[in-house]
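These are the structures in question, set out in turn.
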Structure P
Amino acid sequence: MIIDAHTHADEFDAWGWYDPPEKLLNLMIKAGIDRSVITSYSDEPGPANGLKNLEKYLKTYPDKLIGFVRVDPKYGDKAIDVFEHAVKNSKLIRGLKLHPISNIVKPFAPISIKLLKKAAKLKVPVFFHCGDRALAQPFQIGKAAERCPDTTIICHMGGYFHSEDSITMAKKK
């Protein structure tokens, strides 16, 4: 089985997004991919319907898509509540996505650490946008991993420009 661990689908006209899951499914067929980890482009809680769209996509294609809810840590306890509610109330949400670049929150900031520890309690992995800009470097994510040894952390994009740093960090943490 081939699983793509980094895909997006979302629809929000105000931001010019129109990537319904059918686009992704066609690409999956062409590439021979059996399942994809999918997240929205938008962070929760926010003005877009990212989580609502994600849940709809997952219900429509449960054998093809694995959902990770995308959360903005700046919302503090509200972000934690949205994350926890999504995981506990949907058997199709299997993890958390954090995007430090889009929400400008360090991976090791106290509120990020609270989210990571909540993920460990919920027994779901966290994947970070990793490796192409400040706030999303492997060693910054490694600082978060040091503080959350019970949390499964995935650096998607393999660390991008910093794949060797990702490997070094993963070995240490």
Structure Q
Amino acid sequence: MRSWILLIRHGSAGSRRKWEGPDHLRPLDKKGRRQADGLGRALEQTLGLPADQIDLILSSPFVRCVETVDPLARSIGRQVGPDVRLAEGHQEIAAELFWSQVRRDRSDHASSTVLCTHGDVVPALLDEVAASGADLGPVPKWPKGSVWAVEIREGSVAQARYVTPVV
């Protein structure tokens, strides 16, 4: 049985400079909402991952991150768990969270975890994945709305696959 940790960079949320409120309240824009709405479909088509195999959805508490994974959560009857360890600037504690999910006991069934975060945290987590021996290709990328699917086998990283954002 395959288990995954899905590292998701939040969807498009417009310009940080043009947003007049506190940055943590900046919502997805129209493109970001399309990306969020298509996330479950993209995971199933690209990975063959049925959405009901996702048993935990954690997100940075920033509005744009929660909004990115909310349609997926609602479609499978799950709640989004806001987790400050996935907020901007929290690369080290995000890595601790990631490894705790890698080591999580998944022996009784295939299960997958979603971690939705930011453009500064995703590359730090990808460095962790690469250091474990997974091939990320010559130039890993992480545009808004993209997913890195990290396959977990027996408490270790087995491989990683890039899932293009929905346009």
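Every number in this text was worked out from the coordinates using simple rules, so none of it is lab data. Quantities reported herein were computed from a predicted structural model and do not represent experimental measurements. Cβ atoms are built from the backbone, for glycine too; each structure is taken alone.
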Query raised in the report: Who wins on distance in nm of label points 7 Å out along Cα→Cβ at positions 17 and 33 among P, Q, i.e. which is largest?
Result: Q
Report task. Can you spot which of P, Q the value -12500 was calculated from, given it is helix-only ellipticity at 222 nm (-39500 (n - 2.57) for each DSSP H run of 4 or more, over all residues; to 500)? Result -> P
Query raised in the report: For which of P, Q does mean count of other Cβ atoms within 10 Å over residues 41-48, calculated from the coordinates, equal 15.1?
Result: Q
Query raised in the report: If we compute distance in nm of label points 7 Å out along Cα→Cβ at positions 25 and 73 for structures P, Q, which one ends up with the highest value?
Result: P
Query raised in the report: The value 33 for relative contact order in percent (Cα under 8 Å, 6 or more apart) was derived from one model only; which of P, Q is it?
Result: Q
Query - distance in nm of label points 7 Å out along Cα→Cβ at positions 105 and 137 - structure with the largest value, from P, Q - result: Q
Report summary line: When P, Q are compared on percent of Cα pairs over 20 Å apart, the highest value belongs to P
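Match the computed value 19.5 of mean count of other Cβ atoms within 10 Å over residues 9-16 to one of the structures P, Q, and report its label.
For mean count of other Cβ atoms within 10 Å over residues 9-16, the value 19.5 is produced by structure Q.
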Query raised in the report: Comparing mean count of other Cβ atoms within 10 Å over residues 49-56 across structures P, Q, which is largest?
Result: P
